[in-house]
Structure I
């Protein structure tokens, strides 16, 4: 039995029926691979529970090692997906008031009702509602703040997250709030374009590479990013059409 095999240790949670696999440090994937695996698990509901547990554990290890790269990734994905929405979409016009992120209507932002303008709720059980189940858990204030700041460009939330890291924000909190913000804006884009929309995944993959460059201080082509964002924008006026149905 080789050493790589010997250092794999399986642990079983009898209550959850989940088997998690712990690997040797030298077997852990690099940061870009961690981000890509997480993106695939986000977009493909057929990824097994066992694989998701392993992906999440490895992503946390990555965030602990390179929090700035993760902050750049989250900021870029959230911002690019937000600016791809119609200009009149309410998620692009949130406001901060007395420490609370509020919708354009003045209500606290981050509950399932914020998605009901595009898809009306039809099931009493929100978790059984195909178009709104992803929003069943309210947004935390930090996640709502990332979305709010993301409407002003990727550098704005990145600066906030970077400052949080310098002030000692734990990696598990950075991971939780960052992933939640990404998941919500992916849902919003899909509400217009459908679950097969390729742009959201492409944005995630592209920002994995860009975030690595940001973390290492390597210049990258922002003009190419801007061109792609313009090409894939959801047409203005579409929110009004959805809301009037």
Structure II
């Protein structure tokens, strides 16, 4: 079977709209660990969601984000990672894991570019997906893309530096119970003029429900932080 990426290349080479080449919402295999689903929008805007190791696109926060983006008429590219189902990956040295995530993130960035040019882009990455998003942002002309970093792993990592290095506007969503929610890890982000840090009270790294907060409560708090950062719906 011919790869969907081949269809995109063909559409581009003939001057067609590459987005129409994958208008079907069926899930497609991008790399051995990445499946993607694309829904075209009726505006020249795109949102890309890259979830975590176990927090997939069907989880409440990403469902809420997807609904918000779609209500605005944005195209939506959802990517899910299946690293947790691969014992070889899970047992590999950390550097090997990071290299695989980086290469998969670059592949997602390449896919976005093959979709065509967009006037506005939002990229969302959570935890492991935030690392993939950093690689995607590094793969092409995404300087103006708006990045939403959900529970990025900031301890013993260069991810904080990568967030600061992105010239576009960034929102960091961090739970106050997340291990990375420390003054020393968040301080450099708070000092960057293009970065907004929003701490969600009662949320851990997994945005899991607790005796005090339901997943719905945490999702609503995160969506409110997003609205405070930048109203998504166009005015007028």
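Throughout, read-outs are computed from the coordinates displayed, never taken from laboratory work. Just so we're clear, the structure is a prediction, and the values are computed from it rather than from any experiment. Cβ atoms are built from the backbone, for glycine too; each structure is taken alone.
-0.26, -0.76, -0.90 is what came out when log10 I(q)/I(0) by the Debye sum over Cα atoms at q = 0.13, 0.22, 0.24 Å⁻¹, for residues 122-177 alone was calculated for one structure; which of I, II is it? The value was obtained from structure II. Looking across I, II, the calculation of relative contact order in percent (Cα under 8 Å, 6 or more apart) that yields 16 traces back to II.
Quick check on the output: 17.3, 57 is Rg and Dmax of the Cα atoms in Å, derived from one of I, II. Which one produced it? Of the options listed, only II reproduces it. Look at distance in nm of label points 7 Å out along Cα→Cβ at positions 90 and 218 for each of I, II: the largest one is in I.
Determine which structure produced the value -11500 for helix-only ellipticity at 222 nm (-39500 (n - 2.57) for each DSSP H run of 4 or more, over all residues; to 500), calculated from the coordinates; the candidates are I, II. Computed on structure II.
Comparison across structures I, II (criterion: mean count of other Cβ atoms within 10 Å over residues 194-201) gives the highest value for II.
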